[in-house]
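Got some structures for you, see below.
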Structure 1
Amino acid sequence: MIEIYTMEDGHPVKTDTIGPDVWINMISPTGEEIDLVQRTLGIDREALTAALDDEEGSRTEVNPEYTLILVDAPTREWRNGREEFTTYPLSITVTDSAIVTVSLVELFALNTMISGKVKNINTVNLCNRARFVLQILFRVAVNYQADLKYIEVKRMVIEESIRKATRRDDLFELHELESNLVYFKTSLSVNSSVIGRMSKQSRFVSSEDDKELLDDVIIETNQALEMTDTYSQIIKGTRQLVESDINNSLSTVMRFLTVITLVLSIPTMMASFYGMNIALPMQNYEYMWIVIICVILVVCSVVILFLRRGGLWR
């Protein structure tokens, strides 16, 4: 899919032609769409298809005709009936006449730019392409923080559930959240390096406003990275708590079964003894079975009392 936008009053407006000062947003583009942009803007095909490899690493690439910025952006997807957090490559190619963004899936950072919801940053202006790129990176960093906060909310819900009853599903969900944070940490670390290299390029810090926005991008990215580290440690501790609780529950059950087995062995032993085909005291007594039952009850009660005083009966 390919979408072309021009800017009117700080908001993107869709158009059908590739002209000067346009934003071309491609989501999982076809070969024909890539060929069209390549012919029109003179961008290498490798640059346009870099983000279509979900294993592609973040980097910057400077050519005489264009500048390529490749970062990882957060998104959500459904896997195994659950909402999972992941990252996908986002390429931003800057030329003298246009900006081209390419991704495999729809990204919330770009959707907010399209809808005009650019909170905390100035009005979008495609003529200032460097600032437009920084605004996209700012939205990417903010989206990381939003997803991290939502991950923390999910962890708190799991922790509240653990207080009532520990389930194996809680352990698996905590493991998945921990895995998501590993991906986030890796992506944010590389993004931070890319943004650090951008700060040394004059085209992205040509004015005081651009420098201020770039500082905001660096701050938000580093803050997201710190949040990832913090939440990773918290989730790790919560997961260990769940594992300990499951192990303690298993130990309690096994101990209780052992105690029950010990108590039930008493009537089994006495009944087996009086069931042997040998002469026994009072075996001809008419109510001997009642005596045996009473003796069994007394002996079991004494054993249970002894186990309770020893803290073994729970």
Structure 2
Amino acid sequence: MTGPRVDPRTLLTPAMRGVLERMARARQAPMQTLTPQQARVAYEAGAGMLEIPAPALARVQDLHIPAHDGHAIPARLLAPSDAPLPVLLYFHGGGFTIGSTASHDVLCRRLSQLAQCAVLSIDYRLAPEHKFPVAANDAWDATAWLAANAGSLGLDATRMAVGGDSAGGTLAAVCAVLARDAGLALALQLLFYPGCAAHQDTPSHARFARGFVLEEAQITWFFNQYIRSPADRDDWRFAPLNAPDVEGVAPAWFGLAECDPLVDEGVQYADKLRAAGVPVELELYRGVTHEFIKMGRAIATARQAHADAAAALQKAFTP
């Protein structure tokens, strides 16, 4: 016999519960009821509401990166100095449909400041205008370009990492595999609650399906914008857990949220990497939800996660 079912809301920290209550009172239209364009506007409008103040940095530079199909990928370079720093290539979250360098500017500035590294944040193309695998292709094009051109930006190409949150974490994981295949040595893959699985069928998807920021209806809506057909879900560039071989990929740091539909698949991917002999460090942040790392003004755990991620970058970048 199983014991009584525990209400997952009891897992939440008081601060996280307060954020969710304020979100409920705001009565915003569910994202899945909006058009992608409306969803982008709504997300950008709310992206900074719970962020810490944006750290000032010595270097902020907008540039474009050539994709293999001729598209110019917008990017933003952030750095605390003009020294030849190591660099984190960062992919923002947003279900491949929303989000931008602007929505994740504070987070990237924070990582740059704390880790004393450069961060190159990528505005890869979004769905539904650009379906799978365009985002993955843009991410890899940016990775290969940075490896070849970091020196021209005054950065240290020998100390390079990839990272991202949610869908951006998926893209970072994909680039880590492609980098291994291309013989490109990465210092780290920095993964905040990455999407890793082909289907939403883990226990955490059921347990945190409603009321925990990222809802199942929203995940389904995101993926319906992104994939061309159900077969795309089985492609490892959509679901890194389907990668046939991850031996030799870059060491990984995972920052997972306990009350997140994606937490189980994040743990599963960490286990897959460990089984292949990849060094893995995993932090499970208790009592918080998806998107918590962008809530540093309200959630102390977010500020701790920033510090932990920065420490992992510093360690990885140390010769």
Structure 3
Amino acid sequence: MSHSPEIHARLTPAMRLLVQRMAQAPYPPMHTLSAAEAKAAYAKSIGVLDVPKPELARVHDFTLPARDGQPLHARLVAPSAEPGLPVLLYTHGGGFTIGGIASHDTFCRVLAQLSGAAVLSLDYRLAPEHRFPTAVHDAWDALRWLAGEGGAALGLDTTRIAVGGDSAGGTLAAVSALHARDQGLKLALQLLIYPGTTDHQDTDSHALFAHGPVLDKAMIDWFFHQYIDAVDRGDWRFAPLKSAEVDDVAPAWVGLAECDPLVDEGVLYADKLRAAGVPVDLEIYRGVVHGFITMGRAIAEARQLHQDAAAALRRAFSAGARCSCINSY
């Protein structure tokens, strides 16, 4: 797919070169594939552009229970085996349809290494086999488990918990933060990386980047067709911007890509949080596209986001360590 000179001019030189190479690759567009084919194709691309995967002191795979009894695969990574580390629950991107622990393993390890915290990555159940709101339920069930007996059994500091995710996983993290607020679970931070927040993709950035690069309207429509019925798209658990109120939700760090259909809705959600008095740090990484956080081998902005997100976690967890308040969950 060719893009307008205006869009190409917005991209950094490294991003422009990478987009051109991706466009020349002999692979069919994802929206022309079956869900099974898309999952397999995405799995083959894992790690191609990632930074080197850190070797960490603690890597632990296990399962945790969903509300219907289904065991959910999870992976805990940490830079130290010492007890009492704070922890980030991370939900990966992939349009609720593709991806998993493997696709974001390097990113989670980098966050753990740079922040000094543990990161628990969750394999929530994917569409089309598991449609909305299964992923929402899985994310909240994992957070509730982590804040209770699960986190204690893993030797983690359950008074210092954050949630985070990218793209669809960012949606799940934002929704989990709202659930936590409603249930009296105090979170240190919500780490939202180009999250989806709207019910209909009608912002200016969706129009501008309707043909990509990388993420385009056809792909977004395909993902949502897999995941959710049209009648449910106004549900705030799909579109947290539709939430009636976001007062008292956890502080947020929001990282967005400038050349991304989702950038406007990320800004709108940051604005909604700020208007409700929620502390928000917003970073927009110029000249890069959706999905850039796993392109650190080629894209400097990805490595910068790694540093920025980890610094946000360190600050949030340090504030939690100084606070005398007790987790009320």
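Please treat every number below as a calculation from the coordinates, not as lab data. The structure displayed is predicted, hence computed values, not measured ones. Cβ atoms are built from the backbone, for glycine too; each structure is taken alone.
Out of 1, 2, 3, which structure matches 15.5 when mean count of other Cβ atoms within 10 Å over residues 78-85 is calculated?
Going label by label, the one that fits is 3.
Say we calculate distance in nm of label points 7 Å out along Cα→Cβ at positions 70 and 198 for every structure; which of 1, 2, 3 gives the highest result? If we compare distance in nm of label points 7 Å out along Cα→Cβ at positions 70 and 198 over 1, 2, 3, the biggest value is for 2.
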